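Colleague: Several structures are given next for inspection.
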Structure 1
Amino acid sequence: MNQYERHPYDAGEAEVDYLDGDFKVRRPGAYVRCAVTRQPIPLEELKYWNVERQEAYANPEAKLARLGIKL
């Protein structure tokens, strides 16, 4: 198996520690779930999260909604 082949665990949900400016994968997987919309977010597309709450967000609107900020 080469580095570009998908592993069997790649199809599932990852377990992630959200850090300042980065995140660390604790359990491998292909995605995490948005804390607001519950939609899967592929790890390679993960851009928004909250370190204190340890939550991921699908987009900036979801993060603002979680914080109670209305646009």
Structure 2
Amino acid sequence: MAKKSKEIPYSEAIGELEQILSRLRSGQLGINELTASVKRAQELIAICRSQLVATREELEKIINDNTTL
């Protein structure tokens, strides 16, 4: 978690989400960690969603530019 949220690559965010989910499912999270982990998961989901939207928009632009040639 040392990096700023906006600097985390998609694959790293997904990996961290998977770790959080694994810990949740296995019961490894204590009650004190639960809130922080859920908040972090929410941040990571927002990061992934933002990156996916940006990628989709960029791809649509590329496709549209190529169809006008």
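Taken together, the values in this text are just the output of simple stated rules run on the coordinates, not laboratory data. Note that the coordinates shown come from a computational prediction; the quantities given were computed from them, not determined experimentally.
Colleague: Out of 1, 2, choose the structure whose coordinates give helix-only ellipticity at 222 nm (-39500 (n - 2.57) for each DSSP H run of 4 or more, over all residues; to 500) equal to -2500 when calculated.
Modeller: Of the structures listed, the value fits 1.
Colleague: I would also like to ask the following. Once relative contact order in percent (Cα under 8 Å, 6 or more apart) is calculated for all of 1, 2, which comes out largest?
Modeller: Greatest value across 1, 2: structure 2.
Colleague: Out of 1, 2, which structure matches 16.5, 58 when Rg and Dmax of the Cα atoms in Å is calculated?
Modeller: 2
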